[in-house]
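These are the structures, in structure tokens.
Every number here is computed from the coordinates shown, using simple stated rules; none is lab data. Note that the structure is a prediction, hence the values are computed from the model and not measured. Cβ atoms are built from the backbone, for glycine too; each structure is taken alone.
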Structure I
Amino acid sequence: MLVGIAAKIISTLLFSGMLALVKYYSAYPIAELVFFRSAFALVVLVIWLLMRGDFPRALYTKWFSGHLVRSVAGVGSMFLMFAAYGILPLADVTAIGYAAPLLIVVFAALLLREKVNAGRWAAVCVGFAGVLVMLWEHVGAGLHSANAIGALCAFGGAALVSIAMIQTRRLTRTEDTGAIVFYFQGTTTLASLLIILLAEVWPVEWFLGPVLHSQIWVWPEAAHWWPLICTGLLGGAGQIFMTQSYRFTDASIVACFDYTSMIWALVLGFVMFGELPAPIALIGAAIIASGGLLAIFSERAARRV
């Protein structure tokens, strides 16, 4: 059990480091950051599968359309989250991202027809109260402010993450973990390249022209190549550690340690950017985390019955 917990904590640290780099280099186009994050994570994944002796066997799929649904949701969430990290403090986006496990409960009930007990619904209500606190902190000044856009991107990203996780749950019934991750990273890499290529040829006066034009490839400075590559290496390694954590420990226990990412976000935010979250943001994060933990404990209690 301790091995699984340690792997989960390491994964949250690696992901937090990756996101801190994304924020630090947020002057580059989002599509370019997504490309580095996905392409080099794909390299890490392939090396891991080769070490396991599962490449290319693990890439066999019985449900390609299922991978496509999961990948589209994942691509959207990555773009929105990267945009949010470029605007808001690390800790704030991390906290709003905690809405994803709560939304999974809602979508599981609506889409998968899973039975959700009263305790888990209560946990969802508590968690969403915290989300509203976090959103109001940034949206209260008006929807056109940069902070409001960042907060809405973070929440939209969390919603798409929850859809991606619901689809991942369905895929795990027939698909290898390597295949799920490979097709997601591959789709994200191709999507980011497509956007970069479209940005080069799409006339700025056409529909969405200004948006696409902002994604034109910017050649990185020599000193920036390695940190940008590291976004993918850290993300790929984090994915592997996260996967391994579920092999050694029950999911309900591992999920409790998702919230260690807030510790890393606070530390990295202060050290790298001098960020100190507002008290109301910390209160909102605590409420969201309380709702998430309540949902986890409620699920564990339901399993014992």
Structure II
Amino acid sequence: MGEIVRAVSRDGFVKISAIEARDIAERAREIHNMSPTAAAAMGRTLCAASILGDLLKEDEATVTLRINGGGIAGTVMAVSDSSGNVRGYVQNPQADLPTRADGKLDVGGLVGRNGMLTVSRDLGIGEPYVGSTELVSGEIAEDFTAYYCESEQVPAACGLGVLIDTDKTVLSAGGFLVQLMPGAPDSTIDALEANIAVMPAVSDIVRSGSADGLITAVLLGMEPEILERHPVEYKCYCSRERVLGALSSIGAEALREIADGGESAKVSCQFCDAEYEFTPDEIRELIKDEEK
């Protein structure tokens, strides 16, 4: 499990959400058998989605982050519920690139920089709210910051980090989203920018297994007060019933072709790779329900 912690500066001008998500990122890596760079991209995106989902007020709401940067990773997608539990996938999970000249994983190169970050909020009450911004770097944290400032019209900064061990497992993962409240004085803004500029790498801070270090580093000198903390996890909501419902959406004619083929239809969940098998007789029953 991971953990999300929310805090506010004592003067109320700065609020922050921070996440420690090693287990979440490692679970995603295991499920999708991802390369180190793809695992880093996925881990960062899951952290951002979890933070944003946790800020939703409606119990049944979800938020979806979709990144299409034109890189060899293809689409990177993460979905969070309103408690910050997440799931996601990378379209080409085994795509990889050599490390950059500075020794870091080339997430921006893998994701690509010529595309969009799209955020969709489904509040369960009508059409989802969808906002998009052009990618800044493909490194995800900078792109998420740009989205928040442009689409949400809220001054904010995001930091995300995933550290991959020599055995290709996830050693640490986490991130933060810090937001300025209306009326924040210039001195607070300057202090916040200075703190972020000199703080250690996000992935190094959360190697302790806690998100608290991120809050301490970002809000240094601002006397942060913890408002809430709770566990989060990699959580897929797929089930046989849900997959059957999705299968019915392809239409009676397509279903009839599957049933007439005489073999069972196998459907895999894109988020957790669980496989569901439906016999020709089950498909025919589904056709009858559709025709009714």
Structure III
Amino acid sequence: MYTYRAYGLMFSLEFPCPELLPAKGEPDVVVRYGDIPTSLKNPQVQGVLYEAQSNQFLLKLENVAYYLVQNGNEIVIAPHPEATADEVRLFLLGSCLGALLHQRGILVMHASAIQTDRGAVLFVGASGNGKSTLLGSLLQRGYPMMADDVTGIVLNEYGKPLVLPAYPQVKLWHDACQQLAQPIENLRAVRSQLEKYAVPTHHQFVDQPVPLYGVYVLRVHNRPDMLLECLEDSEKFEIFLGNTYRQRFLDGLNMRLPHFHLATVAANAAQVTRVTRPTHPFLLEELTSRLIEDLG
């Protein structure tokens, strides 16, 4: 068995998972191979590729694997015979891990995150708006990372939101690697048919929870100017709601009310800023500098 740590939890796996941080301790979550039903008995919500009911989530990827996530403490995998280990782990660390965190009552954001002197800062926005590219640029400026794509938030004993460390890896598309002057020759593609690469970040990873400070909402427009706007309290909750990771899972898992409470507390505690940049050119260096100045 292999033991790892992510999102403040200990994971016991039957197979190696090099993306995660090795650790020692009693597991909170067991990940194993096993037989999985092709359907849940009484799913409350059904999607094209998934079914969900209280304490159970079934993800069905015909050419990769079936995954059963249950009770917030177990993930059972039935891999397709021709699926690669990289493919199986890709969806394990994405939708399956997101569902498990939802089951455990963690606020799960579709966001990347860094540590700053003011606390943890998240970057949210539609796919393609540059969350991971900006994260890579900030890493080059010396900021430690906390998460890429899936960020978890919990409340401490005083009811204050804490951002949980995920695992030390950034996934970058080929064009993002070019923008960041990141060589790809020695990088692993996250999936054979994708020009998206796994960039290890062990040397710049925060492995302890950090108080939430702020959120930057990334948007694009067809004008040449770059705008930063601080959002009012009435708008902040919608940002947390709209950028929840796999929000559609919540109803099937009966986690809508706990999610509403966590999102409200996090929104009230965070400074939320909307950042609008030109679509073309990206102006990555200018964007990075403007955010660093704003954080200062």
With Cα extents along the principal axes in Å, for residues 108-147 alone coming out at 26, 22, 13, pick the structure among I, II, III it was computed from. III
Note: helix-only ellipticity at 222 nm (-39500 (n - 2.57) for each DSSP H run of 4 or more, over all residues; to 500) at -6500, derived from one of structures I, II, III, originates from structure III
Calculated from one of I, II, III, Kirkwood radius over Cα pairs in Å, for residues 220-275 alone reads 12.8, and the structure in question is III
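For which of I, II, III does relative contact order in percent (Cα under 8 Å, 6 or more apart), calculated from the coordinates, equal 23?
Working: I: 42; II: 23; III: 17.
The correct label is II.
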If FRET efficiency 1/(1 + (r/R0)^6) of positions 100 and 156 (r between Cβ atoms, R0 = 25 Å, to 0.05) is calculated from each of I, II, III, which structure is the one that comes out at 0.45? II
